[in-house]
Structure I
């Protein structure tokens, strides 16, 4: 029983092979992509200069977006993630007035990042309910990572030094609380030399440090990935996924820096601005020059259950999109850390998740807050196309009496389920499931003990509904037949 996963009533995501018997499964992993929406906020106040590291927070009532401005860290707020407003916090003065949304100014030169979380621990002092991570670099790559605290998310004061060794570069370094493991984590920028002898590049990477009390931290360790391809990993955007908190997600920015000017750059948007950046760097600093003039950034998706070992998808999750005068540049689509749950397009539709990034960062003009949406749990699925495929899980134990499925099919497509105990005493199956829902209740009928080839013969659709409660707490296996379908997640309750 020790090797049988006990999922209880947690939502399980089909984003990695934790629950999947890969030897018997023929369906495949499919990375999905968010849908671009209209910009939802314009950063056009005189105190709002350009910045690049943003952080989302839900305080139980409203969503907050903290972002870097020219005069400090600013905040905007939204109930639904669609309409954003500036609160008049009245803390810092700008041009003789405190009517602005500035919530923090650095008392030291050379800082970056401002990642805010809520500390849910009952023993947390009220004046430290909000915690922010700030990095000071004092003119070099090595830096000090400090914790700031606040009682309300507006008024912050310097707390204590968290980490001063083992992590280096400027980034949207992040702090998070893991409700499953009951500990804090810092995900920080690091560097390492290429592991290939013929590759001279020093790569930006991501490292993790942990703490039970937010004061004493482990030495930052470099993350490892399911693939050994080396990328420049800029910001990390790592946090526990809200609908399945035992799982972490990350949305790091990936830099692609080509090493010479080609005819394609003449046709790509912003050619004159790019060309003007080329001679500003002296000889011998080739890579940095190309980073700004020829570099392009995009966003990846990765997921983990341990915080150190990650399943990383090498295909881009979010690209700059259709060309316009302000995109396909270095610093493009740097997502804000976090997700906002937003309503669907039509009444009765499932909610979705909204994701955000300020654009025009290095290309001039006021910055728009761009918004993208994706279905709940919809980052990766188990997928079947026109040919029927099979998904078989490893043995697991659940708790509950009904099953909830997140899936989508075509009109022709289907998903059919068979749930069975390892000893074969209990079996339950479904008719063809079709549609598109994030939380569909699954109806089971009593399975047959007669030998049957479910892959060839299909599933029984005539028997009366039965409860799966007798299988709760016993090792079971779930089999799915899928055609023109995606399965994202399941949950027992």
Structure II
């Protein structure tokens, strides 16, 4: 399709007409989506930020990703190089001593585990999480003046305050957060900018409504030295309804700076349909008119917003801007570019399928332990296949998506619908919650070339997620091309192609 001159010359940054961002505040038109775990890595975010658009790193499970990169020998030396800039050298030295393996572990050797998160994480895990997020953001910002954000999930609550502090130590510009109602996060950012002691309320199942549980971080005890105040990043909430956006404005602990309005065709976790869950003939959740967000009402809230979900084309970008949006968030087009964290063999397979128009995405209503629908790319030899997954020994050893619950004796414990059924039901979990559940954590690590190898010899398999528009990456693979760069995506979206 021909692109008009007006589209081809549209600016990289847009200033809200109502001046929401403050006098002279300009925002990037394109946000590169924060795809976890490790797909939206520092290389991808850095490449996007260098174009002047917003590069985003996924903060999901960065503690373990960082530890596994070090155990792989830190190819290229980037982890160790970034650690040299961490404000507490002693912490950096401890992490190197714990996890770095010169030359890397053997391909058939298992990764050394890291501590699992609880409501009272030990100092070792706190240090690892803060340093991992610092390193990822520091590398994403290196050599670029473009904006960099970090994406976190409200559903994965326990690491969040430590992840945020590490990202802020590296000067992160934006925090993007969805998969829940992150009302306390804006206030947490205010506290962390002052290195102040802060806490976050943790959702605990089976607990009385009058009981509250919190996870705590005292930065001054962790860092143990005087540091200047940090920049408070802008907070962008990822929402799927006007009601949630309004609630966050009215009831958040601090300032919400804007929104990303995400539709059900976006990759990863989707918000459940409003009302009772109904499935179509293929077994996917049915979304209806109630799930369509009225952007005119979002515009009336007076804050900058972007739109995500099947909007990654210049025509949609133009239309969303006409409706009041700053621009769009795009994920899938970036997911398979050269700089993303997907394992190269997975990129090749999906790109080949896309060029034939054969890449398929299934919105699985039960795969995720979170109860949120989860998009899965159907690929042979991965855990998207029922038979393949059922041959996997059922195990939950990472725990990022586990549920915190209160045992009858008053002790806080953890359970996951993807763990062995007998273990889950012993923890007062309902049997029906285990049906169809998959271990997303281990699958997502296999996606980025870090599969765990079990003592039995079993190697964890990938579980690839993308948005519904995955076949549209074919536009970058014409004339015999087998790969493409992030800059090509930016140029396409801005109408420069």
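Assorted remarks:
- Among I, II, structure where distance in nm of label points 7 Å out along Cα→Cβ at positions 99 and 339 as derived comes to 2.3: II
- Among I, II, structure where volume of the Cα convex hull per residue in Å³ as derived comes to 180: I
- Origin of the derived value -1000 (helix-only ellipticity at 222 nm (-39500 (n - 2.57) for each DSSP H run of 4 or more, over all residues; to 500); candidates I, II): I
- For distance in nm of label points 7 Å out along Cα→Cβ at positions 187 and 219 computed as 1.8, the structure of I, II it came from: II
Computed from the coordinates by the stated procedures, all read-outs in this text should not be read as laboratory data. Everything quoted here is computed from the prediction, not taken from an experiment. Cβ atoms are built from the backbone, for glycine too; each structure is taken alone.
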